Structure I
Amino acid sequence: MTKGQEKLSVDEAISKLSDDDVELRKLAVNSLEGVEDEKVIEPLIMALNDENTPVRHKAAENLGNLNGELGDLAVDRLLEVADNEEGEYKRFASFALKASGSDKAIDYFSKSINDEDFGVRKVAVRSLGELKVTSKIDDIEKIMLEEEDWGVRLAAIRALGDMEVEEAITPIKKARRKEKDKDFKKAANKAIKKIEKSIKKK
């Protein structure tokens, strides 16, 4: 099987995920897109720790898109990795959990908004918004007001917008008043409009 071919078989792709050639690893992980088979879970979990960012990203995406019982199995393994690893490995496991949209990850994301890694905090905050965990509005408000990393604060604004509930509007306005950055204020306005639009539809 050569690099020029568009897609590898499942078994070939699994084998090539650990190849020294990064182009073959990219081909391998792309070949596993949409494959619903338990045997791809562990190789994709390992690929989350690949030295190449596109490989890690695609592996996370593939894991997050697994459905049904396979999706549950993947989430369980991802939670193990996220709880026991650090650095890029933990970040991309968190990203895969976010992509899964699984309620099983809510507890993990709830504690990870205080993780020492800003990348993990950012994913955790956005995930709580997408999962509409309204019980965490106060915690996310605190992040908007106190978090040092601008990207995490921005993620918090967007997360509250994703909640689509009226009680998220006041915290956003409070953060908007405090923040001087124009892009942040723009994101705050967009989040408020998203909430107001959602409320009107209900």
Structure II
Amino acid sequence: MPAVRKLLIGIVLSIAMSLAQAGAYEEIIKAANGGDTEAVENLLKRGMDVNTADRSGSTLLMIAARNGNQPLLETLLVNRASVNRRNQFGDTALHLATLNARIESVQALIEKGADINPSGWTPLHYAVFSGSSEVATLLMAKGAKLDARAPNGQTPLMLAVKHGNLDLVRQLVDADADMDLTDFEGISALKLAIRLGNEEIIEYLRKVGAIE
């Protein structure tokens, strides 16, 4: 009987611990999404994993980067959060900071070793998608590959053309992006501009010597 009683007590304690951990998980995700840095810090001190992720695989660091919560992001980096983990969509914290034009977060993540040139869609693609010239400038200064190819073969320049952003088109060309590359369907930046009927970009690309 004592052995059975001991076993039952162990089971009860295990269940109680699991419930407590589940509650702490929900609490830390809620705190991160709500921007409550103090609550996240307290939960980390109680033993929660700094790389805790929500159901989409987005870690606390990704949440902070996406929301531009610099104090929380800095706290997580101090606690050695992984900077290069990806969520189920393939995004890292740097991708999300870039997509949302969080320049301070982008800088901090790069300083902590975030991969600027991962496979697939790169942070520079995301900077172009968001229309942030400032973030694009920072990424290029830190070594972002100008002609990186997305899964569909598009380069950041092609994406800038697609979104009709002449300023970013100029910025990428001035930085020596290859104007004559084509995507996996054989479409160049100029040909894409012609298809989209963007006369300003067509005129500019022809002026600087782009070919169809």
Structure III
Amino acid sequence: MESKPRKILRPRTVKLLKTLGQAFKSLRKKSGYGNSTAFAIAKDLPEGSYGKHEAGSENITLDSIVGIIEANGLANDDIFNKDFLALGEAGDENMLTEKSVNHLIDQLRYQVKLVSNEAKAYSFDDNDIKDMHNMLITGWSPASKRELFKKIGLNSKTPRFEDILDFLKKAKWMTMTNPDNLNDPGQQYYTTEVGKKALAANEPAATRPEKMS
């Protein structure tokens, strides 16, 4: 039985797929993920398909679009509007990238609250939470302390960095490759399965509450 010939897409469809792909890529990079595979794995999206959607090289279903925008913390009415399409064409930051990053902060702070308490969750400011997120991403593969603090833009260790790393270890979101020898010069840190779940969590209840006084 002969296979059906592949349907040729309209030129406007091809252009829109490229625009969508660039928007997805811009949002993903703003969230700190270095490549499409890492983002797809962390957000439980199909790796192969997501990479093609980001490249704009494959037609995309409405269900796939919804899955991707949910992973970025956006709503249905955020897609196909002026800001979204401008993001795709120019790759510039706008209100949607800000919304996506705020969602990322909300989600991870909510996970911090679940494993500790609200006071602890708000002892970390927004930049701390973003750094925590980036450290967890970096730890997907074992990384040294130097690699971790370089990922968050530091030239050397600071008390703030140590506070974040200490929390990640206590929460069992990150652990050491050689916990029996804390002074091992080859010591590395990696994100645990529990940490990966915290990173991928997408809790609707995690709205941005008012900061505690």
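All of the numbers you see were taken from the coordinates with simple rules; none came from a lab. Quantities reported herein were computed from a predicted structural model and do not represent experimental measurements. Cβ atoms are built from the backbone, for glycine too; each structure is taken alone.
Tabulated data for the structure shown
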item	result
Structure responsible for 19.6, with mean count of other Cβ atoms within 10 Å over residues 117-124 calculated and labels I, II, III on offer	II
Value 15.5, calculated as mean projected area of the Cα convex hull in nm², assigned to which of I, II, III	III
